Structure I
Amino acid sequence: MKININIDEGVKYMLFASLLFAVMGAFAKLSSEHMSSLEVVFFRNVFGVLIIGFAVLKSPLKSVGGKPFLLFFRGFMGFTALLAFFYNIAHISLGDAMTFSKTSPIFTALFAWAFLSEKLSKKAWLAVFIGFIGIVMITQPSGLGFSKYDILGIFSGVGAALAYTSVRELKKYYDTRAIVLSFMSVGTIGPLILLFISAHAKYPLSISIPELDFMLGTFVMPSGVVWLYVLAMGLLATLAQVYMTKAYGASKAGIIGAVSYTNIPFSIAVGLFLGDSLPSIITTAGIILIISAGILVAKEK
């Protein structure tokens, strides 16, 4: 009976975290109407840097260290994946953007097998296969191949998976806060560097290389209701992380990993309020396959 209570508590926390992530995505989408994706990423991370930084001041880091390049790699991949994710949020439906990002567990399983020598069971390989079919059904590539948003969507999953895979190794050397801070620090400084390059490039890069517009932008100081959007985005992202952590501490990782996929239907529902259209039958089937693949991977873990 006691176990059931713990499981129920963990599921409750994860459901709430998934809802918070979906609403956070909505505020990111609203913010994107007034600023570039670079600036959205900056505000998404700067609040986290302040919060984690304060925590480190109160209780210093306890890390062995010795893997600075891997630590930077985790931060860089997390930042670029988040940039691709927020760019897609601004240009495609919230549900589709969230579904692309939730392919990360599928890629994480592959990368752990390839780089960390973790074995994949037959069910895990089946999950990977199902997940890739789901991706194809969502992207629906034509004779011209994948669209820009498809490529960035897939990259948001791949980049996040590489970041998560590196975390497994980094945990042996660094305090968890140091790992999180590496991601948020790169995610705060990176946008500022790219905004500076965008403003001082000899020729407008968005014109000469239009494919790179997702990593370019002009800084626009928020005003009025936009401050509410960015503050709500930062607060909800932080709260979602807290409740997700509480969920994994209250129940089995496989169960919580499976429940985390409620983030997708929550995002579709929230997106409808923002004017997104319902996904087509083929896209819906692809979303279901990706959710199924993710749940299979989570149960194997």
Structure II
Amino acid sequence: MTNPAFRSTSSPPSITVFTPAKINLVLRILDRRPDGYHNLWSLMQTVQLEDELALSLSDTHSTIILRCDEPSLKTDSSNLVYRAAAAVLECSGRTVGLDMVLAKRIPMGAGLGGGSSDAAATIIGLNRLLNLGWSMEKMVHISQTLGSDVPFFFFAPSAIVEGRGEKVAPVQIKGSRWVVLVNPGFPIETKWAYQQLAVSRTGGQPLSAGAAGLGKALDLSWEEVLQATENDFETPLFRIHPVLHRIKQKLLAEGAEAALLSGSGATVFGVFHDETTARRAEIGFQTEPHLKVYTVSTLSALRQ
């Protein structure tokens, strides 16, 4: 595949792409930009929780048709996958019938980048399916119009993301870790989270020395990364949703090397040194059926 974050099966005129979730090991929201958005600084990492997207050409219609097994997800032109497909067809000048089937495994409104990953996978998959021969740079350029997290997935599994999300620098984190993702069972809307952050502070804070140090290295160790974890959304969102803070504390008590809110929530994750400890921590949440808990490994190698 074009990108290590995705793998594909079968061959044109159909293709299936597996799209990974991401966690934010560092997420700093900095100054507000003239366009109204904020500059951010984040270290992102993909994990092995994946949606599945099947793309196929149709000889019975000439439109985009998207179906999904998650009934609450709109499948019209407001959907990121639909928008990504429409952008590819417009940019390529192609008029084709396209059937897309999305199997959702990544929770929505969870801070795990599921929609953004699906959008990036759509661009990568259609580049192959339609034999467009686009460069990475061209695909990334299209992705920037879709959402702040989308460009990252072209540089995964690990990268530092800055600006609105358009500045992406891949890094290598040596080795791997196991991650327990704990979703509280409710979504958090990104725009609302930014509003809570805005009212909770009087001004942005500069990058910590630890985060700044990460940005100067191409090769990182997990020990370095885990000493620098932070997320600006934790303070306001933990106050409004104390269950998120309780999940974080429980992950740490279960042996996590670090625990953090991912993105703007609502998922909290713990990073564990080995699978045995992670699986044991997962068991500790099984008495709370409203929680969605996933134990997965980080992605660190090329995926074919």
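State the single structure among I, II that was used to calculate helix-only ellipticity at 222 nm (-39500 (n - 2.57) for each DSSP H run of 4 or more, over all residues; to 500), giving -8500. It traces back to II.
Ranked by distance in nm of label points 7 Å out along Cα→Cβ at positions 21 and 37, structures I, II are topped by II, which has the highest value.
Taking 0.95 as the value of FRET efficiency 1/(1 + (r/R0)^6) of positions 125 and 253 (r between Cβ atoms, R0 = 35 Å, to 0.05) derived from one of the structures shown (I, II), identify that structure. It must be structure I, since only it matches. The maximum of distance in nm of label points 7 Å out along Cα→Cβ at positions 197 and 229 over structures I, II, that is, the highest value, falls on I. Here FRET efficiency 1/(1 + (r/R0)^6) of positions 165 and 221 (r between Cβ atoms, R0 = 41 Å, to 0.05) was derived from just one of the structures I, II, and that gives 0.65; the source is I.
When relative contact order in percent (Cα under 8 Å, 6 or more apart) is calculated for each of I, II, the greatest value falls to I.
Values quoted throughout were computed directly from the atomic coordinates according to the rules given, and no laboratory measurement underlies them. Worth saying up front: this structure is predicted, and the values here are computed from it rather than measured. Cβ atoms are built from the backbone, for glycine too; each structure is taken alone.
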